[in-house]
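Below: a set of structures, written as structure tokens.
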Structure I
Amino acid sequence: MRTFGFLSTHPPTRCGLATFNSALADHLDGGIVRVLDGDAVQTPPRVVHTWSSRTRGGWRDAAAALDGFDVAIIQHEYGIYPGPDGEEVLPLLRRLTVPSIVVLHTVLTNPSERQRSLLTQIAGAAGAVVTMTNTARDRLLAGYGVDPSKVTVIPHGAAGPVGGTAARRDRPHLLTWGLIGPGKGIEWTLRALALLQDLDPAPTYTVAGRTHPKVIEHHGEAYRAGLYQLGAELGVAHTVDYQQRYLDQDALGALIRSADVVVLPYDSREQVTSGVLIEAVAAGVPVVATPFPHAVELLTDGPGLLVPHANPKALAKAIRRVLTVPGLAAKLSRQAGAELRWPAVAEAYDELAGRLLAAREPVGVAAA
């Protein structure tokens, strides 16, 4: 049986990459090389090495740890690794003696020259590159000159049904969740909520999740405080429930299934991967979202409605349709197929690793 070395941020760090890496690792054998912004205070299960941003040249020991497995799976996002734009992941890739799979969580349309050059070199050094959407693959081929034969599209995984029966609510329930910060677009939903108060009963809105740690580091809780103030000014504060806590999978699953509409009003026009979107679709809850790339790819003629960015009137109109048009919610409640569940996603990674190992010829240890 193949073993995998996973390089990424990892719980208890709370970010999208950490959550993704943990879920994927749960379905494959191996160990985790954790990337940490600071020094380790504890070693979670399956973590075989910690690469601290404070350790000069730490990529060497991280590479050595990954070489203890059959295949390395490396999560990539700018700024996760040490160095400008996280450039120290590149010498690590070049030092590895085992095949590597690099998973791209961001592929920018207009990167800086440094970002473009770095990602092109990372793709060149990797044994294989994974994108989670066709949009990201197309961007990679068109904008970075990556060899198409190296790129495989494997979707972001989604959890299977978990938890007990969701609590019944006597009012329509809107939901946004994830790490909170500017760009999440929650202010647009608050403004849309104010336009929906004529419905009987009027909807409630849950915003679940803590503020993103990077946002707290640089701006404190200013964004969240602004949301509280805006809700009060619009007269909807009493209908909004801010659940500022981390939800385990059971609690999150129950919360998602209690929603009538998941609202993803993101400001981003670049986001090619959204785990929140996948989880909402997998739960069979109608989605109303702005047209960030992953939403366009997944929701067009599918389980949701798309609305323009920064347009609360359009957002309110779409939510109103889901809540009031007979049969529309049921039509949009198409649960994701088995191919989007984590076991199938992990199997796709395992098959890709098998192809890399089968095609690989023995090579010497790369120079540092």
Structure II
Amino acid sequence: MNGIYVHIPFCNSICSYCDFPKQIAKEETKEIYMDKLIQEITEMKEQDWFKDWSKKTQSVYIGGGTPNALSLLQLERLFQALEPFLKQAKENTIEINPELLTASQVHLFKKYHIERISMGVQTFQASLLKEIRRKHTEQMVIEAVSLLRKEGISNINMDMMYGIPHQTLKDVKADVKKVLKLRVPHISYYSLIVEENTILAYQLKQNQIHIPDDDSVVDMAQYVTKRLKKKKYTHYEISNYSKAGFESIHNLGYWNCEEYIGFGAGACGYHHQKRFTHPLSLKKYYAKEVEIEPISLRESKQEFMMLGLRKLSGISIKSYYHRFQTYPKDDFDLVSLFKNGLLEEKNGFIRIKRDKIWLGNLVFEAFVGGDEVEG
């Protein structure tokens, strides 16, 4: 199963926590970028290996940035370039900001088989939205969901966040209540991470804000999980919850280490044991510079474990053997992780114990560096 990712690096404003490749750009810059992006997609479609590879495309994901910050004409040009894949894929997703969504955009999504929407919300609290420089309101989110459903698009993911500066458990409880009221079938609930070179990192360094401590963040995470599970959402990945049948096909491809091709500045791809990374700089992207990094067998095993253990189901020992002709316990020293109660083996899977999922980083550290057993 293969996936296609397309990156749109433009936003109408910059959130304080965001470190994704993005910029506020003039229309002229967007036009030039779309020309180059569509050229890249068109040239790739003409390559023989890609013609065969793309026949297995199961998901297309258009992310950013803010894809629906593009004009209708720009969006349609992109969809036309991607149309062969959009027609055959089981899941086509586009990221949107609710304040920018229009009926015309939704019509266009439907026309080109894009029927999964990932909406950036983060929180419903007005003061916290202002804190992280988001431009929407709670009412805009409600109206966006209503507009999508009116046009027959019900496969909606809502991106939410805890650990926001000055956020309390009471705020999170209020947010969960409101997101549940909207009855979306998929919810991604992320812990805020302070990344270098972001507005948030600068604000923290200047003591302009404070963020919840680790214990408070764990309390928030545990509350989210308990409440969503009570409402019949399956917690299938550390930060993702879905109703039955609405798990993200595209993201599961990442976590299962399946192949994908990335188009656009800052986009990555994974194909034939190589990682392909486009530069963040538009100038370098236009010059068709691509970093190609061969991935060793050891690195492949490490990634398979780290990404696979993000899933609540964990790693299939059978799948690991099918891919590498060895077993996880042959390749990694997992004794201490089992002994300390972080990992467990159940029904042919190795997984992080349910009550230790918030300590996932301690598990992932075992697969970075030199913990592989020499055979």
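What follows draws every value from the coordinates through simple rules; no lab data is involved. Please read these numbers as outputs of a predicted model, since none were measured by experiment. Cβ atoms are built from the backbone, for glycine too; each structure is taken alone.
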Output -0.42, -0.78, -0.92, -1.06 (log10 I(q)/I(0) by the Debye sum over Cα atoms at q = 0.08, 0.11, 0.12, 0.13 Å⁻¹, calculated) maps, among I, II, to structure I
The highest value of distance in nm of label points 7 Å out along Cα→Cβ at positions 61 and 325 among the shown structures I, II is in I
Calculated from one of I, II, distance in nm of label points 7 Å out along Cα→Cβ at positions 141 and 245 reads 2.6, and the structure in question is II
